[in-house]
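In the part that follows, the structures are each spelled out as structure tokens.
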Structure P
Amino acid sequence: MDEHDYMSLVYLVVLGSAVIFWFVTSHRQSFSKNIQQGLAWVLIFVGVLAAYGMWEDIRSTVLVEHRVDADTGQIEIPRSPDGHYRLALDVNGSRIDFVVDTGATDIVLSKADAIRAGFDPEALPYFGRAYTANGEVRTAPVELDEIRLGDLIDRNIPASINEGELNQSLLGMRYLQQFSEITITGGKLILTR
């Protein structure tokens with residue numbers, strides 16, 4: 001530490017001492033309340049630092065992500081906290097989050113996801129029918145130009161757009177049949193090409 005650094009440190013110590021002295025003398029009447037507020041801010045700061053330090057652990061439990069192994073051609077999808085398997089795919093260049101549904105025949109896009117994938121749901125002919133747990137809904141057939149999952153790319157895949165309310169797009173067997181093996185083990189859905 002050279003003389004300039006030493007003088008800067010002395011200056012900062014003197015300045016800090018003056019600020020602390022001013023704060024204590026001007027807030028004598030409500031000193032305990034100020035101490036409580038100061039401690040609250042210190043705890044908030046420590047909490048933010050702890051969250052930042054533990055972000056990878058938090059992210060792995062809150063934001064469930066799939067893992068693609070290019071060597072084996074396997075995609076591991078961890079079960080989300082709600083018990084479903086969720087997979088994010090790039091559809092026609094836009095990211096869409098799907099619930100993997102082995103009971104669904106088709107890939108079914110919600111209206112919001114259809115717009116994200118480049119379709120106009122209001123201009124489509126809804127002449128298809130799907131039978132769901134909530135009853136019958138009308139669907140419009142479309143073709144997805146591209147579905148991308150990491151390095152895996154599938155082109156010209158048939159899908160449907162749901163005319164009714166659908167909270168989450170469904171990834172049914174129309175896409176899953178692109179894989180040679182589907183396994184559920186140890187809280188993971190494993191797709192193998």
Structure Q
Amino acid sequence: MSGSVSRNNRIGGLLLFLGIGQFLLFLNIAAFVDKGYSISNNTISHLGIDSTAYIFDATIIVLGILEIVSGLFLRGYSLGVTISLILSGIGAAGVGIFDEHFGFIHLTFALFAFLFAAITSFFVLSKKRDLMAIVWAILGAFSLVALILFTLTIKVSTSYDLGLGVGGIERLILIPNLIWAMAFGGSLYSNRD
């Protein structure tokens with residue numbers, strides 16, 4: 001691997017790691033500050049419409065921007081990773097710009113964020129092919145299954161939420177994606193090849 005590709009991969013990994021880290025921190029701060037918020041009964045994006053909108057919207061827009069820039073730095077790593085990270089980043093930023101009041105537009109951006117984050121894990125697996133990449137792809141697959149259950153929960157019946165509520169089942173999409181992507185970003189940064 002050439003020096004510039006290696007350096008770009010490290011920068012891309014660091015940006016992805018930082019984007020997710022700040023999002024996790026401020027997502028939880030917003031949930032703690034909004035006293036009426038229920039992680040089970042409210043969607044994650046509900047934090048973007050009330051008293052904590054300034055926290056949630058800012059943190060998810062920053063996440064989206066850092067995902068996009070990370071994807072650009074990872075062009076030399078994998079075109080699939082680059083494209084899917086950029087699309088996920090556009091989705092995340094769009095969630096913060098177009099809150100739940102925007103209905104279908106908001107849901108479309110949320111779908112992009114969730115779907116392409118999970119898909120990225122498969123592009124990583126096709127490039128990396130080691131045990132860690134397999135674990136990351138399993139987490140991505142878990143997120144995809146949760147995305148289907150979440151969609152069924154909001155479109156068909158709450159019986160698809162596994163008793164977790166709409167917010168709980170949505171977190172089963174988000175958390176595995178954040179775990180694998182943060183670990184991937186950290187591994188890219190620590191790789192000195």
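Values quoted throughout were computed directly from the atomic coordinates according to the rules given, and no laboratory measurement underlies them. In this text, all values refer to a predicted model and were calculated from it rather than measured experimentally. Cβ atoms are built from the backbone, for glycine too; each structure is taken alone.
Assuming 3.8 is distance in nm of label points 7 Å out along Cα→Cβ at positions 81 and 145 as calculated from a single structure, say which of P, Q it is. Going label by label, the one that fits is P. Comparing distance in nm of label points 7 Å out along Cα→Cβ at positions 9 and 177 across structures P, Q, the highest figure is found for P.
Using the calculated result 4.7 for distance in nm of label points 7 Å out along Cα→Cβ at positions 41 and 121, pick out the matching structure from P, Q. So the calculation was done on P.
Suppose you compute helix-only ellipticity at 222 nm (-39500 (n - 2.57) for each DSSP H run of 4 or more, over all residues; to 500) for every structure in P, Q: which one lands on -10500? Clearly, the read-out refers to P.
Using relative contact order in percent (Cα under 8 Å, 6 or more apart), single out the structure from P, Q with the greatest value. Across P, Q, relative contact order in percent (Cα under 8 Å, 6 or more apart) peaks for Q.
Once mean projected area of the Cα convex hull in nm² is calculated for every structure in P, Q, which label goes with the largest value?
Comparing P, Q, the top value of mean projected area of the Cα convex hull in nm² belongs to P.
Ranked by distance in nm of label points 7 Å out along Cα→Cβ at positions 25 and 89, structures P, Q are led by P, which has the greatest value.
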